[in-house]
Structure P
Amino acid sequence: MAGTARRVRSGSSWEQTFGSARAVEAGDRVLVAGTTAFSGTVLHGEGDPYEQAKAAFTNALDALAEFGLGADSVVRTRMYLVHARDVDPVGRAHRELFEAVLPAASLFVVSGFVDSRVLVEVELEAYRPAAREDRGAPRP
């Protein structure tokens, strides 16, 4: 149905508390909300920004997979860090996952997260080209 957004939840208690979804597909875009290294109540890579970044991106990519998309569909990433000193390890994790794709990327240093053990939070935007109904028509 045109104009309808599809939503996926991860089961995070924050989604219930705030009334939000992990990811939303709207048209040819899928937006993945801020995602951390938590899986349920387990924080992966506690104290390690590289491991937290890898786990957070993996969780975000898992949300994209619900829409049949993977890392090759990612067009934009946002990384939020508590410490500027963590730029290199988080950047290394990003490069390992997205070097072949080269999404537009932004990195921000923030004052903190709700859970003080979290060092990294990430967001993704993915693009799914819509099937053109007028495939035979020349492009402008």
Structure Q
Amino acid sequence: MTDADDAPSKLGHVHLKVRDVDDSVAFYRDVLGLSVTERYANYAFLTFGDHHHDVALQAVGPEASGPRMGVGLYHTAFEVESPDALRRTAERLSDRGVSVTPVDHRISKALYFDDPDGNGVEVYLDTREETGHEEWHGENGRFDPQSL
């Protein structure tokens, strides 16, 4: 068993393989507000501002196959601080024509969607304090992001 003092304490970054790094940079910049800290060859490193990068993008070419169903990463999740921020994210996705599934888990309200390469993405608002619920219990209701 790992000693708590030796265990990692946070997620450092997510590294995604994409077909077109420029398309993906535009998507993550325009939808999630990340900015580019570095570009090198077929890589782009994006940040929310506190770290060199929170998301690394690696272009693997236009003919690369997409994510498969089954074992593997289901999605990356990004937390917003307010209902207004979640609503504005939904609006940016709608403006881009991105299909979104809004889900109310009672402990969070989440938007689920795919990036340009079919990688699953979640943007969510923690609602535990607001709702008084601390556990998920498998709840997956729908909500209207515009009502936030």
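Quick check: 29 is what I get for relative contact order in percent (Cα under 8 Å, 6 or more apart), calculated from one of P, Q. Which structure matches? That value comes from structure P. One of P, Q was used to compute helix-only ellipticity at 222 nm (-39500 (n - 2.57) for each DSSP H run of 4 or more, over all residues; to 500), and the result was -5500. Which label is that? Source structure for this number: Q.
Upon calculation of Cα extents along the principal axes in Å from the atomic coordinates, which of the structures P, Q produces 54, 33, 22? Provide the component values of the computation, followed by the final result.
Numbers: P: 54, 33, 22; Q: 48, 47, 33.
Source structure for this number: P.
When mean count of other Cβ atoms within 10 Å over residues 56-63 is calculated for each of the structures P, Q, the largest result comes from P.
Quick note: the coordinates plus some simple rules give every number you see, no bench work behind them. Remember, predicted model here, so these are calculated numbers, not experimental data. Cβ atoms are built from the backbone, for glycine too; each structure is taken alone.
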